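Q: Each structure below appears as structure tokens.
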Structure 1
């Protein structure tokens with residue numbers, strides 16, 4: 001891809017971020033009646049005022065507005081990051097046991113008081129980003145406290161890894177299921193991926209040897225247990241001893257994981273770990289490229305254990321694919337990785353972006369038709385994936401554009 005094509009690609013992503021995603025979330029997400037953020041918005045922008053509010057949306061909003069404020073220097077994003085921070089502390093934080101409730105009523109009363117490891121990890125992720133933005137000591141202190149509680153209560157000393165669900169008092173829950181979409185399983189790829197993501201961000205803010213040790217352990221867990229050595233796809237669910245449960249493949253998590261693993265290894269800074277992780281990241285990206293791309297060049301949602309494809313195109317999968325394939329190109333320069341990222345962005349612009357109401361459709365079918373029944377905002381529909389993809393893409397394409405100049409400067413010194 002030549003310089004002009006890369007500049008065009010970058011410009012398209014930048015416009016989407018600044019003219020659609022950021023204005024949408026600044027305008028639509030606050031709850032004017034109850035305070036905090038709304039729990040549910042239908043695709044046509046009507047609200048469900050009685051819908052519970054979830055930790056995942058709120059923690060991701062803290063990360064998103066903090067990251068956007070750092071990237072854009074937009075004071076409105078800074079204000080919203082502060083609002084998200086206060087909302088989490090006022091409405092979600094458990095004053096008795098620490099950590100955050102899984103869900104609350106619009107009035108603020110807790111509904112599900114469990115400490116699901118996935119949710120606590122996203123709060124660590126958001127708090128670390130808010131600290132990087134503001135240098136607020138309390139935010140880092142709370143992130144450290146959550147890290148320690150996760151390590152003390154969720155870490156499996158026998159087989160390593162993290163259990164899925166703890167009760168309000170941080171004791172292991174009887175049911176180990178993240179959501180109704182997931183298997184009843186004590187360990188999952190998804191939770192481990194987002195703990196890794198959170199700890200990588202925490203390590204940027206707090207160079208703790210304990211955090212570094214756990215990042216290294218998580219990378220090894222992905223290498224030894226989660227990644228199928230034959231297919232190079234992630235296994236999704238496991239028993240406590242890491243025996244796989246089920247054979248489904250999530251192409252979106254594969255490609256997301258390919259770049260998050262590399263990011264974690266880079267942050268850790270250990271050459272041998274980085275070398276192993278680069279190799280693994282490229283193998284995962286190649287496997288997704290070979291099996292997970294639709295003829296329209298969007299990323300297929302998933303495959304079952306018998307190889308049957310679910311050809312729906314989910315918004316978060318497309319977003320992560322753009323970053324994942326650019327990352328793969330940056331690692332070894334195979335042109336088709338960068339070209340695939342660009343074509344998936346073209347798919348996003350053609351089919352995934354809601355040009356009537358703003359933001360992105362949750363999913364479209366194999367013919368590009370949106371599912372209007374899916375929400376625009378919900379516990380699981382938030383700006384974390386697409387805003388992060390835009391930020392990462394702009395930064396990575398800018399780095400690619402600077403490389404020839406850097407080489408020229410080196411030659412002429």
Structure 2
């Protein structure tokens with residue numbers, strides 16, 4: 001992509017009402033735009049990162065048997081009354097139609113849709129298990145939005161729901177998804193700083209599990225075991241001050257952001273909708289359920305919180321908007337741009353004629369693409385190549401550039 005054709009531009013300063021590092025840098029670098037508190041637009045560069053994250057998640061969900069669907073954002077009041085959450089779900093957006101006077105919900109989650117949906121297709125043990133996921137907007141009427149993309153009123157989320165004939169089968173699949181979450185965060189670049197965390201709030205079980213990423217931007221506190229890479233949250237530490245795996249009491253306290261969670265719902269949302277099946281003996285039983293969530297925008301924001309310096313963002317290669325940022329100075333780098341594209345290298349080509357050298361360098365730093373390649377009269381027939389995360393610079397040929405990048 002030619003940078004001269006990019007309709008967005010970098011900014012010298014972030015909006016004064018943005019305190020979080022992730023939103024300040026993403027707005028300044030032209031990845032997102034703030035529409036209002038807790039609501040952001042993803043601009044071309046940000047949308048590319050979002051799609052990279054989405055691709056990783058989709059691949060891992062399909063690898064554990066997930067079938068992708070898309071459920072409605074607009075949900076009927078009656079479904080929420082059925083589960084008893086119409087009155088007691090704190091952050092629910094409720095509204096009434098101007099025409100029919102019917103009341104609706106803007107979905108913060110989708111148990112109230114997925115359970116009656118699966119009831120139409122599940123009646124026998126032969127129909128189970130089933131695994132269904134979506135990637136879709138969610139809405140929560142947060143009392144206080146903060147931390148940029150880490151907590152908003154509108155956000156994109158992947159939610160996977162699993163349906164089982166037995167609690168044992170639910171447990172086995174739950175463990176399989178747990179492993180897939182490790183893969184997602186590893187592939188996204190934050191695997192080393194992300195811990196499986198025991199949390200309170202399990203449905204009919206003692207614990208639920210969160211995946212928490214260490215960062216000072218976090219609003220959670222976790223206590224983690226470096227040996228087992230297992231953590232417990234603040235509520236759990238009050239009950240048991242030791243690692244759930246090795247029982248060690250040498251736990252370190254750090255701030256963290258929750259980037260994913262998994263729950264064994266059991267029959268909490270199947271019972272209200274009479275989601276049942278007949279087993280091989282003809283007995284009618286409730287379906288067991290599990291749910292597994294990841295916020296895509298929150299994951300994107302967390303990556304920025306973990307990978308940045310005083311100059312800007314430093315994207316991990318798997319989620320970067322482009323692999324190479326090609327800058328030209330007083331010469332034409334079109335041939336190299338075409339060569340990189342020919343070999344399938346994603347490249348942002350800074351061909352702007354009206355930008356100074358200082359502007360180009362500053363923009364490259366804040367945008368944070370993994371490799372910066374410079375073509376100028378000074379470099380001659382060579383290309384100056386530098387990783388965004390390193391200070392070391394080397395001169396390479398066009399062939400070497402294609403191989404490295």
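Only the coordinates and a few stated rules stand behind these numbers; no lab work does. Small disclaimer: the values here were computed from a predicted structure and weren't measured. Cβ atoms are built from the backbone, for glycine too; each structure is taken alone.
Q: So mean count of other Cβ atoms within 10 Å over residues 119-126, computed for just one structure, reads 26.8; which one of 1, 2 is that? List each step's numbers first, then the result.
A: On the way: 1: 26.8; 2: 13.1.
The structure behind it is 1.
Q: If helix-only ellipticity at 222 nm (-39500 (n - 2.57) for each DSSP H run of 4 or more, over all residues; to 500) computes to -8500, which of 1, 2 did it come from?
A: Checking each candidate, the match is 2.
Q: P(r) over Cα pairs in 5 Å bins from 0, in percent, for residues 127-222 alone computed as 3, 10, 15, 20, 24, 17, 8, 3, 1, 0: which structure among 1, 2?
A: Corresponding structure: 2.
Q: Sticking with this one: Computing Cα Rg over 2.2 N^0.38 Å for each of 1, 2, which one ends up highest?
A: The structure with the largest value is 2.
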